[in-house]
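In what follows, structures are represented as structure tokens.
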Structure I
Amino acid sequence: MTFTELQNELNERAAQGLLRQRRTLQSPQAPHIVVDGTSYLSFCSNDYLGLANHPQLIAALQQGAAQYGVGSGAAHLVSGHGTPHQQLENELASFAGKPAALLFSTGYMANLGVVQALVGKGDTVFADKLNHASLNDAMLLSRAAVRRYRHNDTAQLAQLLEQAGSGRKLIVTDTVFSMDGDMAPLPELLALCERHDAWLLVDDAHGFGVLGEQGHGSLTHFGISSPRIIYMATLGKAAGVFGAFVAAEQVVVDTLINHARSYVYTTATPPALASALLESLQLIAQGEASRAHLQRLIAQLRNGLRDLPWSLMPSATAIQPLLIGENQAALNLSDRLRERGIWVAAIRPPTVPRGTARLRITLSAAHSAADVTRLLEALHELAR
């Protein structure tokens, strides 16, 4: 393939309103940011509790770096597993209500590692059609048979499970779907696992720290617990730092330590990040007021968007997608908001299905009611 062919492909994406480009953030992550020299009110960060620039986390990171240095220097299984890593894994296991936990560099790597370590040829993965790309890639790389069911359609999933042959069975799902903001029916999925002797891998990237008592996540939100559940959550969203973890039965974690390639063959994250995350867990547990404020903002936004020409998708979470439809229309609306100093990302295929381009409005406990009012006023003005 020549460079000209590559450029032609990029030009075609641009013509379809699908070209992705980066913008440079020049300030800390917060509701009010500076991007490429311009100030914006931002509604496109996953910093759900406003912890990414929290002074206690900054101090914990600085102290961790002073004590343990900047880099880990090696993979966890060589010489990169430090005291802060072990302390954090212990705390995360307790926080998630599981016997053991294992740190990963990212949620993407965690999902790749879990699926590939637990299933392979002769096994079957059952996946919601709106799952995150990392779960989709993981199941394809595992070489297990793949059966995808319609979004949150437990009846179709039950049929697929009935038709499955021998071998291990693994159901994989987001808990809060990152582009729609709705939630998986976890109790029903767990019941199917019990009936068909399957595991349930839940990706709680957008629920951890936000949902459930003391921010313990989606399992606590639904009041469910089972050794069959393998729990993955990320640490760069509500937790405000970086990384991910998997919490499960000890035998599952031991299996991952030995067979999860994305864990075994990568350098451990800096121990100072683990020091910051230990502080973050304390702030999450103490963050009931922040979560209550976030719920009030969600209600304010949804009430204020009811009479717009664009459809607000059903979501009770911090992810509030406004369905626009065509790619260019979504881009144009995002651009017109940006002209008014408001930054909301336009999400287009292949991240979402064709014809469902949207503005993905994400709220944070760091937003104020006045911030939401400003967004509402701008959208109403543009609708007119």
Structure II
Amino acid sequence: MDLIARLNTQLDALGESHLLRKRRHVESPCGARMTVDGRPLLAFCSNDYLGLAAHPRLIVALQEGANLYGVGSGASHLISGHHRAHAALEESLADFVRPHLESASALYFSTGYMANLAVLQALTAGDRDAEIFSEALNHASLIDGARLSRAEVKVYPHADLDALEAALRASRAKTKLVVTDSVFSMDGDLAPLPQLLALCEHYGAWLVVDDAHGFGVLGDSGRGALEHFSLRSPYIVYVGTLGKAAGVGGAFVAAHASVIETLIQKARSYIYTTAAAPALAHALRTSLELIAGPVGIARRAHLQQLLRQLDGDLSLRRWQRLPSMTAIQPIVIGSNDEAMDAAAALFEQGLWVPAIRPPTVAPGTARLRVTLSATHTAQEVGQLIAALNELERN
């Protein structure tokens, strides 16, 4: 019981610091309007940026996939779990990103977390001199992947190209990886990918880009940050998430065919796990069509209209809306208790906006994290803006 008492003491300390996390029960499909714990809410908290999670064509595609392949895959990919649906999806993903990756191949993973662990572990496996240069604001999965790789890790300050170049110049490692988010999930800003790529090409380093929040949203055809910046290089290792703008689940790594073969042979989070349901892979091919086609084009344009509406109508004096051209719109409040009180007040008005606190963000920068979806209407965003403007003044 002493062990349990110790845990309870730690939990009590979290509660006193306003850092306890709680789950709510969603009782409807993911969307801009959801039923949560029995009440209807206008949700500004999901990563369903294009509103595809409940799209009728995806629902039909998932049903079709289940009819063709059943539910479970039954084994890891390298035993008997690699279904034709997985292979077809990987071919489609490679085609999707090939304009930006030379000799591209793709590998499908169950989650983005597993994909990031795979890349950082496999590309440094067996290399005692490998070094990883990690952006200070990287997602937890990249941080954990760097730690688990056992390579030497050097963290460079956020978007500090001079600091990164100095570290690369001083490095004597034969294998070097520069690792970054494309869109930073708590701030909403973009990494300086063109400059990072130039440094990687100059110093002989891989550029590992986690485009979790850019894939499907950025670029004219939704091909993500690489399309947004018009980048193309064999040095890029690209990680795209398929459970956010794509509306389904899982993730993929796209890179030169030699990189992908290395992952298949060495990535522990790929080799030693049961493959994702083949029905999901089947549905995701339809998701790619929606992203690149008229539906995706129209929804990305609508997202930009909603951002312009925020620019014009949100008027904050004490709180700070961070500069972001993405669907992630953070509003920094500062203290944990005020951020929690603001989220609770919005919830009472039927607006679900999460409060983000340390350790996810730095102490003293607790915030509301507004995420927009292409299925939000201008009227609904106007309702949120009015509530935020009034709440901040009280």
Notebook entry, point to check: When distance in nm of label points 7 Å out along Cα→Cβ at positions 122 and 138 is calculated, the result is 2.3; to which of the structures I, II does this value belong?
Noted result: I
Margin query: Computing distance in nm of label points 7 Å out along Cα→Cβ at positions 10 and 338 for each of I, II, which one ends up highest?
Written below: II
Next item on the list: Kindly point out which one of I, II the value 3.8 was derived from, the read-out being distance in nm of label points 7 Å out along Cα→Cβ at positions 2 and 266.
Entry: I
Next item on the list: For mean count of other Cβ atoms within 10 Å over residues 202-209, the calculated result is 28.9, so let me know which of I, II that is.
Entry: I
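Readers should treat all values here as calculations from the given coordinates under stated rules, not as data from a laboratory. Only a predicted model underlies this, so the values are computations on that prediction, with no experimental measurement involved. Cβ atoms are built from the backbone, for glycine too; each structure is taken alone.
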